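Colleague: The next part holds the structures, each set out as structure tokens.
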Structure P
Amino acid sequence: MQFIGAIIGSFALLLSGLLLAADEKNGFDVSDALVPADEIIWGGVPRDGIPPIHEPKFIDAQDAKFLRDTDRVLGVYRNGIAKAYPIRILERHEVVNDSFGDEAIVVTYCPLCFSGMAFSVHNEHVDLKFGVSGLLFNSDVLLFDYQTGSLWSQIRSQAISGPLQGTLIPAIPAAHTTWQNWKSRYPATQVLSTDTGFGFRYISSPYKEYERSGQLMFPVNNRSRDYRNKERVLGIKIGDAQKAYPFKELRKHGLSSFTDTVGDHTVTIEWLKKDRYARAIDSSGEEIATVIVYWFAWYAFHPHTEVFEADSG
């Protein structure tokens, strides 16, 4: 959600969100939600108050002069096409409805959780299009689809209310990495243009203060003091197996590539310290859809997660 710390400074906004009618929030009926309605919190903006990008424009890598090598992007390689979505733009929009060839996807980002995730959005006979509901669960963005008005939890990757309640949305690999790393891997990548049709300048992040602080802006269900709230982790979920790889542990472990297990599954973890980036490869050599996310957010959704520790690696 947009970082409005100066406005939220007091608890008034949070209190108003908690006091919204239990069965309807921001115009969404949550009486049938898979999570307790009182844990669905108003983030301070109306539905579509954070404008999604529906018709993204792209430029070639050499024309992306606005990006520094150290800037972070969410990179997606799909159907022979590589695209980079600068986090600086995603922070302002949180949703980009896009396509890779004939496949419709949605690229999503929650600045409160540092979570960038991409999904394949074909559902039965329709390609779903998404927007930002203005609501949160566990401090994570709740998306909604325009076709049915169902609410979707990003990290849970599931519709939590509405006609599609219970439906899982398949995640696809997305690299939360530096621009230098992504363009070195995919020099022919396209880059989401700052020509979005909106008046944002996309010069700096409105979330710097939030990222530096250990404080959260909204409540979450489960808390753990094992790591700092905003320690970055690589989160992996394969079936019912869940495992977190805190970057602190990866730094201590030291290896840029090593084999590990997630439940009964053997994976290869690749870690690039310079780029503060990690990914997972399965036993057949295919990249697994993972998420780089703040520790507090991963634990809020996965309180029974395994955690990789360097001494055990």
Structure Q
Amino acid sequence: MKQRVLVTGGAGFLGSHLCDRLLKEGYAVIAMDNLLTGSVDNIAHLAGRDDFRFIHHDVTNYIYLDGPLYAVAHFASPASPLDYHELPIQTLKVGSLGTHKALGLAKVKNARMVLASTSEVYGDPLVHPQKEDYWGNVNPVGPRGVYDEAKRFAEALTMAYKRYHGVDTKIVRIFNTFGPRMRLRDGRAIPNFMIQALTGKPLTVFGDGRQTRSFCYVDDLVEGIFRLLISDIHGPVNIGNPEEWTVLQMAEAIRDMAGGTQPILHEDLPEDDPKVRQPDVTLAKSLLGWQPRYPVRDGLKATLEYFRQRLA
């Protein structure tokens, strides 16, 4: 009988790709999602498989599953600047109550648990690049605080379950990730630029565009998550691509790939927008043997084609 893994947020961008990878590795997968920001379109290709099941459920409510469970992968959460503004309370609840329910299930089933945390726990960092032992520079009462603090609390709760209850927990800190299945109306830089570039609209860059991000293609991210899940490592572990881009460079690259010539417009920088973001992935390399393989530009081409098909 196949070992089973529950993926919360399994119909989301990252969650659905993780479902694919787990199925490919021979696991049976249960995807759980309330479809607040996820979509059944992301898992439609899995319908009808004997080793895949979808449950429409809000993980902030009690989770019950029959039978044994190998692991819980807690990936449920709104995760874009647009969501921070439109879904602030839901974001806080899934990071706190949702993490509590996922950990409770892992404890009852004697299953391992991997928490999808984020580079946003570092806030607007005063250390560059960011290592796992950096405690961060976060504004708890700012508009981004609903996501930053939800994930920081989720990490603290996860470590409490490890220390007090002995749950086999893992924490992955995810840096900016992109690829097919991102939402068109996502609010993050790459989807925004791609929609604008493909529809002939001016590309909007916040501030002067010199703030940096490090973009990781989704297949690389999922590889790192899977290696962490089956390892004896507890983390936190940064998974991301250390190749640093300015936001303006990314806008220009996407516009050029789409064959556009439209101007780039600059708008006011949002409150608490991080000035830099770059992972130190030394731990992932040494403990998991992981490093990104996909060139960012190759990933951008695949993602742009996905957006082009969706818009068509």
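Colleague: Taking mean projected area of the Cα convex hull in nm², for residues 43-130 alone as the quantity of interest, name the structure among P, Q where it is greatest. Could you put the intermediate results ahead of the total?
Modeller: On the way: P: 6.8; Q: 8.1.
Answer by largest value of mean projected area of the Cα convex hull in nm², for residues 43-130 alone: Q.
Colleague: Can you say which of P, Q returns 0.65 when FRET efficiency 1/(1 + (r/R0)^6) of positions 59 and 139 (r between Cβ atoms, R0 = 30 Å, to 0.05) is computed?
Modeller: Derived from Q, not from the others.
Colleague: Identify which of structures P, Q gives the largest calculated value of FRET efficiency 1/(1 + (r/R0)^6) of positions 211 and 283 (r between Cβ atoms, R0 = 41 Å, to 0.05).
Modeller: Q
Colleague: One of P, Q was used to calculate Cα Rg over 2.2 N^0.38 Å, for residues 99-170 alone, giving 1.02; which?
Modeller: P
Colleague: When helix-only ellipticity at 222 nm (-39500 (n - 2.57) for each DSSP H run of 4 or more, over all residues; to 500) is calculated, the result is -3500; to which of the structures P, Q does this value belong? Show your work: numbers first, answer last.
Modeller: On the way: P: -3500; Q: -10500.
Only structure P yields this read-out.
Bear in mind these aren't lab numbers, they're just calculated from the coordinates by the rules spelled out. Since the model is a prediction, treat every value here as computed from it, not as a measurement. Cβ atoms are built from the backbone, for glycine too; each structure is taken alone.
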